[in-house]
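Below are structures written as structure tokens.
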Structure 1
Amino acid sequence: MNVYESCPTFVSPHFTLRLVRMEDAPGLLKVYSCRQAQHYFNCDNCHSDFRYSTLQEMEACIRMWLWSYEQRHFVRWTILCDQKPVGTVEMFRRDDGKDGQGEGVLRLDLISSFEFSNDIDEILRTILPAMHELFGCARILTKAMRFMEQRRVALVLHGFMPCKEPLIGENGVEYGEYWSRRYNPR
């Protein structure tokens, strides 16, 4: 399956993850304007800090996400709980993997009321099995800073370990506090 030709929807007991839509803007504005949540957003190597205060800013961001999907740069899924947006997941592949097999980068943005290990665990359990295959990568990287204790607990449950070396962005900048998970086909 080519994720850029047919984007899958993922469903778990509490969450549905599907390709972001313009209609998500009002709900996602609550996520991206949440001051507590903003500390958790990963904007490494991005053109924005994802801190929005108006619907117009959120709509412009979603237009950029959809354009990026059409250009096959990355996929951004909206995370819905009870049909309301509570966050997003972004995934893309970079070919900079040290083992020559490529690596995926996963970004997880949640409103602060869902930044708990049990919610993050359920989201990861729902999407991770497909991510390695959809993006053809041997490992997945995600950022989890020291203060993100709940997120780090969930990452450990899914086989993530702290990276020893920083991630190098396309701009040559080093980014730290990434965690890595290798693909383990069963």
Structure 2
Amino acid sequence: MKVEPTSIPDVIRLTPQRFIDSRGYFMETFRLSAFQEAIGTKLNFVQENQSLSLKAHTIRGLHFQGPPYAQGKLVKCVKGSILDVAVDIRLGSPSFGQSVTEELSAENDRQLWIPSGFLHGFKTLEDDTIVSYQCTEFYAPDYEGSVLWNDSDLGIAWGIDRPSAISARDLAACLFSDFQTPFQYEVKS
């Protein structure tokens, strides 16, 4: 598996290797020991979620789940393609408020590790897109929050003015300037 840091080093791009033959292909999409070595910490996934978005340009996000149920996510697109987005919301971080965008698709096999302390969202690039993500903590609705997807303070290049589909909750999200983060940046030793 190829492991690469992104412009925010704690967000990591992982690309499994495909082994192709006359039957099709085989790939190892996840190995705990290699993953833990890549991110530099031990953790386990406790929940896997999957979403189907029917239309291209559907927006999901920007979401987070706060302490004590903060979630790290390993995101992959199993059908179609997405523009995946992670925004650093760790107070005191040198990259606070900055984002990473990455195209994930069934074709390129990329996965994105988004640790806790980040907003997460995505825009579908194709109809009938399926996204899967493993989470380090169980869903805890009382600890979730969101920031408006197209807040100009974040400067995310979504490539659209209006989504084809978005939830009422995501439309009602707060502005980044009104957001009170529950996360503190911790320097790794």
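Nothing in this text is a laboratory measurement; each read-out follows from the coordinates by a stated rule. Please read all numbers here as calculations on a predicted model, not as lab measurements. Cβ atoms are built from the backbone, for glycine too; each structure is taken alone.
Say we calculate FRET efficiency 1/(1 + (r/R0)^6) of positions 1 and 161 (r between Cβ atoms, R0 = 30 Å, to 0.05) for every structure; which of 1, 2 gives the highest result? Spell out each step's value before the answer.
Numbers: 1: 0.60; 2: 0.20.
Looking at the calculated values, the largest one is 1.
Given 42, 35, 34 as the derived value for Cα extents along the principal axes in Å, which of the supplied structures 1, 2 does it correspond to?
On the way: 1: 42, 35, 34; 2: 55, 44, 28.
The structure behind it is 1.
When you work out distance in nm of label points 7 Å out along Cα→Cβ at positions 33 and 81 for each of the structures 1, 2, which one comes out largest?
2
Using relative contact order in percent (Cα under 8 Å, 6 or more apart), single out the structure from 1, 2 with the greatest value.
Between 1, 2, the highest calculated value is found for 2.
To test your reading of the models, identify which of 1, 2 gives 18.2 for mean count of other Cβ atoms within 10 Å over residues 9-16 when calculated.
2
Please state which of the structures 1, 2 yields 3.9 when distance in nm of label points 7 Å out along Cα→Cβ at positions 25 and 145 is computed from it.
Values: 1: 2.9; 2: 3.9.
So the calculation was done on 2.
If helix-only ellipticity at 222 nm (-39500 (n - 2.57) for each DSSP H run of 4 or more, over all residues; to 500) is calculated from each of 1, 2, which structure is the one that comes out at -9000?
Label of the source structure: 1.
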